[in-house]
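Pasting the structures in now, so scroll down.
Read-outs throughout are calculated quantities, based only on the coordinates presented, and are distinct from any laboratory measurement. A quick note: this is a predicted structure, and the numbers were derived from the prediction, not measured. Cβ atoms are built from the backbone, for glycine too; each structure is taken alone.
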Structure I
Amino acid sequence: MKICVFGASSAHIDESYINAVESLCEKLATRGHSLVFGCGATGLMGAAARGFKRGGGYIHGVIPRFFRDEGVESLYDGCDKITYTEDMAERKRKMEDDADAFLIVPGGVGTFEEFFEVLTLKQLGRHEKALAIYNIGGYYDDLERFMQSVAGKKFITFGCSKLYSYFSDGDEVIEYLENYRPQGTPWQKLKLGE
């Protein structure tokens with residue numbers, strides 16, 4: 001399975017996040033899975049790539065040309081394949097199209113945007129891929145409270161929360177990804193609050 005990992009590129013985050021992501025991604029690779037990611041060498045993007053590399057997994061990095069040309073971010077040099085795109089929108093589209101499943105690890109604005117895009121696409125029936133959130137150290141606890149609050153105010157339906165799953169344990173992430181079966185919930189039901 002090709003797993004798209006969205007996560008932080010920051011080199012300044014706590015080692016506990018880096019170690020958890022490296023360990024999980026190494027396990028995923030040893031189980032025969034491959035990585036699709038934003039091609040960054042630092043932060044949790046770098047951790048995902050190093051984990052997959054250690055586990056012998058195939059790595060596909062996708063990055064806008066201006067990241068390389070303008071030195072926006074250090075590129076992970078152990079990729080088996082690098083796809084250069086013209087802009088961020090094309091980057092996301094390529095990663096989304098190439099992936100069989102999505103794994104969200106702790107991150108910042110870019111990661112939030114990527115999560116909400118794949119969640120929106122799933123809600124609208126554009127894909128039925130697994131969507132796992134690795135909630136290391138409770139990083140996403142506030143996001144889950146916020147999503148429940150938004151649903152309680154009827155800006156989204158509670159059914160939306162069934163489109164993704166939270167995990168604090170890496171082995172549970174693996175079990176979910178490997179055993180995921182699409183629910184086939186029509187987007188119309190979600191819009192109607194069912």
Structure II
Amino acid sequence: MKHYINGLNLLEDYIQDNNKVLFGAGCFWGVERKFWDIPGVNITTVGYAGGDTDNPSYEDVCYKNTNHAEVVEVVYDVNKISLKELLKVFWECHDPTQGMRQGNDKGTQYRSVIYCSSNEDLEISLKSKIQYQETLKANGYGDITTEIALSPKYFLAEEYHQQYLAKNPNGYCGLGGTNCSFPND
């Protein structure tokens with residue numbers, strides 16, 4: 001299975017000089033589009049994580065009680081881009097105060113999540129939540145509901161979901177942010 005945009009093998013292990021993070025911010029099609037062409041991001045895939053079943057299908061996640069979130073795995077070169085820069089994109093691309101939904105998309109699969117590959121990344125992500133919460137409060141938003149944890153097992157979604165909006169440029173994307181900028185350090 002190849003990445004539709006850059007031709008890389010989706011099943012390859014790209015961890016040397018790279019790091020991984022899983023982001024869930026609603027429908028994974030739009031979330032993946034936010035990350036796939038950022039300089040320093042080597043590969044993106046969409047899948048499922050954080051639930052109670054192994055090897056779920058899209059239909060399982062949407063119509064059964066799997067508790068999985070739709071997520072995007074972002075593999076990035078730590079020498080070219082930082083987790084903090086990726087977190088800025090994540091926080092700004094959706095409304096992390098909506099609980100189990102994003103816009104019209106409702107259900108546990110659309111919840112906001114950050115799943116980290118290390119304790120250091122977990123700490124950075126938790127601090128970023130505190131920072132962005134201050135910005136959101138100042139703009140009339142409620143509490144962030146984003147789940148932040150060490151990465152659970154990741155299950156790659158079906159091939160037709162990978163880079164979906166590149167293959168289907170007029171496809172549905174319910175992703176919308178708050179128009180609140182993540183604060184600069």
Identify which of structures I, II gives the largest calculated value of Kirkwood radius over Cα pairs in Å, for residues 65-168 alone. I
Out of I, II, which has the highest value for relative contact order in percent (Cα under 8 Å, 6 or more apart)? II
Looking at structures I, II, which one was distance in nm of label points 7 Å out along Cα→Cβ at positions 17 and 57 calculated from, given that it came out as 1.9? I
Figure out for me which of the structures I, II the number 24.0 belongs to, where mean count of other Cβ atoms within 10 Å over residues 89-96 was derived from the coordinates. II
To which of I, II does the computed value -7500 (helix-only ellipticity at 222 nm (-39500 (n - 2.57) for each DSSP H run of 4 or more, over all residues; to 500)) belong? II
